[in-house]
Structure P
Amino acid sequence: MAGTPTVLVVEDDADLRELLREVLERAGMDVREAGDGREALEAVYRDPPDLVVLDLVMPEVDGWETLARLRDATAAPVLVLSARAGEVDKVRALRAGADDYVTKPFGRHELVARIEALLRRANGGARRKRYADPLLAFDFVTRSVTAEGREVRLTPLEYRMLTALVEHAGATLTHAELLELARGTAAGGSPAQVRLYVNYLRRKLGGRTADAIETVRGFGYRYRPPAG
């Protein structure tokens, strides 16, 4: 990302789209709009944005299907903006590839702060090139990960969580610290959610790599790669 960040707002409510445009443009962002999932996917394929703000309840292609297709089409962060405030929906969205989840009604300043945090993290990852240890290898440009020589497909949240653990290898991160490093905020999270995300991550990594993510009971997690 260089210059003015581009944000695609996917929302079927025209009044809310206009409000989001006003809020984000005041924050210095270039805003594009889509009224449903089909329009959103066409916009992403035509000219990929730096970030997507996605509603879940929409006509044509709904938010869940749109999210799944977005994860195949772009590595740009996706912030879900939804009236569904239940923990089940939040976990489902994050597990499906969303990078953050904000409920309606939302605070304008908080929304902008979360978007800016996601953009910073996406941009920061792009500046690094590669990382490798005896178990893991990262290509931060293509956002690809291999564990013990095997390519692993991770959701954006899992990718950022693993990156946080690797960047702080040997140090113990609390549940809140790990969630904040992965999502840009610890708000709305819980130790139980973090345990769930780490379990998903371990299953995908498998073998010695999964074992290298150690649980520090009552505190958090640490990544301890083997020496050499």
Structure Q
Amino acid sequence: MDLSLPQLIAVYAIPVIFAITLHEAAHGFVAARLGDRTAQLQGRVSLNPLRHIDPIGTLLVPALILLASKAAGGAILFGWARPVPIVPSNLRSPRRDMGMVAAAGPLANLAMALGWGFALKLMSVLGSDGEFLPRMAIAGILVNLALAVLNLVPVPPLDGGRILTSLLPARLAAAFSRLEPFGLFILLALLATGVLGFVVAPLIDIGVGVIAALFSLSD
């Protein structure tokens, strides 16, 4: 059954808000464990989405993208939360630890995708009245896998770019980090040429397949 736009928003709202905000909270949590308590002192290591929501990136942009994609016959979402403040010089080993802080966000999304998969399995075992909650769980799996995979693209300032910077030799890392001001334009070019979708979509499909197999979920 095709969903109307209000139904789509209702299904995706909770998964999107938590996927985006807990991604940021994970960055702050790991940073605090590695010596930088800046985000923690500002109350950003929290499960409360209100501490992380960006009115434009978390609410307006996803809603507009959903509206546009629905009009085009699809249902896609993208957005962001307020970035948590990280002071690399406070970390015990700045280059190494920045990679670990960056990896925390996508790992949080993968954990949430697994959590939604487990919830979907429980619904199928215990029974669920109606389609709303199962559709929300499926949305949670897709949204979190999409955010995890997209953020792992090795283009700064995405998490994948920061992870790669932490792994490269110092001279190469310095040269690579200078791409950061152009990162958005690089991503837009990859999106416009279809390269981004060519790389990201199959990885999301693989993630969906792994979760389906792990929890014995039927199509």
Structure R
Amino acid sequence: MSNERFAIIGAGHFGSSIAIALSQSGAEVLVIDSDINVIQDISDDVAYAVCIDATNKKALIAENIQDFDVVVVAIGNDFVKRLLCTANLMDLNVKRIICRTMGKNQRIILEKMGVTEFLSPEDEIGTLFAERLLNPSVVSYLQLPDGYRIAEIIAPQRLIGMTIADLNLRDAYRLSLITIRRNFADSPTPTQSNATGHTLGVPDTSTVIEEKDCFVIFGLTRDIENFIKKNQ
């Protein structure tokens, strides 16, 4: 359970998803939006939900926004409103501000203001979708610095029935297996976000690969792509 306190400003689909996920993890979450209907919809899912104008500094002060550990500015299409809100948070010396961006120009402007952390859901979703078009076996991935990534990959059909030891991932492909996500026999396909199942923890070398398994692996992007290509 996190001891940090989070404020999410902008409770559209993106902001609401962040707020609910944080709340379900045990964090204390405040949601702010100017639409009372949106606030009513999410009020039962988070600790606090208030309807105020986040461009109004006095309104933010009234909610003690400066006392929160992290404030996420998730306001959607209204960039001017997002800028004004962010400026208010910076004036109030909020400890950590994470701001949504939609395109390179918006990011440049926010960087000039002094913002250092960003969320770009549209860019990230577009990049992931392009990756899945090119490599349908890639369910998701996290890009890391220096060319490394953590990727969730559907186990190639030709590997079903083999053990982890048989794969020899480290020596043959320079990859590390973090875990395996194993779906139940009657669950949806691994590419669906609502797939049910369980994580095997740290699998030992005798673990046998089953139908619908997903590997969570770490390594250089080129080595992951090489593993996929060789086992198609």
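Each of P, Q, R could give mean count of other Cβ atoms within 10 Å over residues 146-153, but the derived value 21.6 comes from Q. Computing helix-only ellipticity at 222 nm (-39500 (n - 2.57) for each DSSP H run of 4 or more, over all residues; to 500) gives -14500 for which of P, Q, R? Only one of P, Q, R returns -14500 for helix-only ellipticity at 222 nm (-39500 (n - 2.57) for each DSSP H run of 4 or more, over all residues; to 500), namely P.
Throughout, read-outs are computed from the coordinates displayed, never taken from laboratory work. The structure presented is a predicted model; accordingly, all values stated were derived computationally and were not measured. Cβ atoms are built from the backbone, for glycine too; each structure is taken alone.
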